[in-house]
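Pasting the structures here.
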Structure P
Amino acid sequence: MSYGAIGGLIIIFLGAFLSSFIIFFSVRKFGRNFIYSFVSKEKIEKLEKNKLFSNPKKLDTILFVLFFIPGTRKDRIVYIGS
């Protein structure tokens, strides 16, 4: 470990925060076409039609929990949440 346990943890969290921040505001500024350049339109539509994602309060809770599960694709979670 080059940076140690605490240093590595801080670097990983900073990287996740900065990338999520950039993705969130990029999606807000450039819209759905920006998302479609990374994730296929069919996958996004399939997620949007899902009953779990129809309620905004449930969506917030689901995305919050998914974000803290190790190994989940944080970039796609941010795309969906935007």
Structure Q
Amino acid sequence: MGQKLIDLPEAIQISEKAENQMKEREFHVNSVQVYDLAEKSDCSSYDCEVISLTEELDTKLITKDKQILRSFSGRSAKPLDVLNS
């Protein structure tokens, strides 16, 4: 069993605080688009959700994930490539 660093009430308080800070800052993605992206690539559905969001926001995902970079080169970039441009 893992080491207890905090007790349950403290963990709940931290979680609730984090959830409250995230309210109104969430984004929803189109599931059909996510499935389409997943079918066309070898990426996970989670990765495709992020790519779908980049398309919605007309931005790029900065990542070191080789599979994402390979599958979605138009929507992703390496950190150093962004810094050097």
Structure R
Amino acid sequence: MDVHPKKEYLQHYTKGFSFLGAYIKPFRRYISRRTEKNLNLLLYSTDWIDHYDFLTGEGREKRDEQLVSYLGLMQHFKAYKKTEQIRKFL
């Protein structure tokens, strides 16, 4: 099976690579910029209120479920500051 030439990208391993919401480098793992951006939108944006009925608590429950999911992801990284930001909202 051949790989499409534009979908194959070879680089040195020290530059790292993005995989499943993380940026992996030798000897360390970071949360990816995209995941961090989505988390910040969830924490500091009020757009999610428009999508859920905030008065019945459905919106708050949905947001809390998403934040707990991010906490589960953060336990695999050294992301103490981000973890503390999430815990302020729970």
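What follows draws every value from the coordinates through simple rules; no lab data is involved. All of these numbers come straight from a predicted model, not from anything done at the bench.
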Response to the item:
With helix-only ellipticity at 222 nm (-39500 (n - 2.57) for each DSSP H run of 4 or more, over all residues; to 500) computed for every candidate in P, Q, R, -23000 is reproduced by structure P
Worksheet item: Out of P, Q, R, which structure matches 1.45 when Cα Rg over 2.2 N^0.38 Å is calculated?
Response: Q
